[in-house]
1. For the read-out Rg and Dmax of the Cα atoms in Å, a value of 13.7, 39 was computed from one structure; give its label from 1, 2, 3.
2. Please compute relative contact order in percent (Cα under 8 Å, 6 or more apart) for structures 1, 2, 3 and give me the label with the greatest value.
3. Tell me which structure, out of 1, 2, 3, gives -10000 once helix-only ellipticity at 222 nm (-39500 (n - 2.57) for each DSSP H run of 4 or more, over all residues; to 500) is calculated.
4. Please compute distance in nm of label points 7 Å out along Cα→Cβ at positions 18 and 34 for structures 1, 2, 3 and give me the label with the greatest value.
Structure 1
Amino acid sequence: EKVGYAEAVFGLAQLVTALPVGYLSDKIISRRRCANLGAVLLAFQTAATIVVLLVPMDAKLRYYGYTICMAVQGLCSGILNGPVQALLADETPDGKRSSVYTLLFVAYLFPSIL
């Protein structure tokens, strides 16, 4: 049950950031800058998650720390996904996008079958 709440926080954070960041990356800030910002935040989030998982602490504190890490990961996902996919579309020649996106989604799904 508690894991579901942490996952919900991830989803809500992604939902809240995806549309505004998509607009910003299209109209105000470049897609590349948004993607770079998301990548930097993701690096910090990954380090924080490692700390939360490896440093000895009370289980309740670990849960709250993990939930915060999931929220930040949702923010990172909302910041990264749209601009990166837009950059991919921009760089892909006409007529090749369906093949490229098929490979992309196969790459997304492949780890789940391992």
Structure 2
Amino acid sequence: MPQDWTERRRWYRFLEHLRTYPSDIAGVNGHDRVIRAFKDDLESEKPLPVSIVCHSAAEDPRVTVSKGRPVVFSLETHVIVSIPTTPGREARQNIAEEARARRVQKRGKK
């Protein structure tokens, strides 16, 4: 968790946003999955380092948790929390297309 309060607030806002994401456990949202991963690791007999990585939301829209080596040169096993992401340009384009579709639909109702 970031020590700087500005960064910490951004982390908390990000975690809240993950409530809108699915996870690799049915019925568990992305926020709760991240919290569960940290909690389970800290409560384990031998806690592992936790790494946060990103993956393409187009390939898998879920927040996933696994164990492995997060980077090629790492010799330690980590808990890997992977967050789905969409490039900014693509996300803005999707939002614009959705807005256009809503306007067209709204015009059709008049």
Structure 3
Amino acid sequence: MPEILASTASGDYQVLIKQGSLDLLGKIAAQACRGRQAVVVTDDQVSRLYLEQALQSLRASGFTAASAVVPAGETSKTPNWLLWLYEQFHRADISRTDPVIALGGGVVGDLAGFAAA
């Protein structure tokens, strides 16, 4: 599986590139995280295409998986949506050892990353 090493000021991480890699999400998360609760943050467009597959992969690897779906687009990048995400994390019993997975890019990555920090 091709990998790219991304280097940032806060650390390095691997980007995996492979068709069908969403099916490996649970296995990859299990290797990377100690916790067994997970939440997938995505938007209402991506969720229709990939959310169920992501949740199934996580559950097959032993995670209790929840989702948090926000409206697509920049209008979701607000303090209100951030607070809503915190509430979803609390409901899912997410701790510092559990994965928060951004399924999508742009706003989803920004919101999930900021909320998980």
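Every number in this text was worked out from the coordinates using simple rules, so none of it is lab data. Fair warning: this is a prediction, and the values are worked out from it, not measured in the lab. Cβ atoms are built from the backbone, for glycine too; each structure is taken alone.
1. Numbers: 1: 16.4, 54; 2: 17.8, 63; 3: 13.7, 39.
Matching structure: 3.
2. With respect to relative contact order in percent (Cα under 8 Å, 6 or more apart), the highest-scoring structure among 1, 2, 3 is 1.
3. Of the structures listed, the value fits 3.
4. 3
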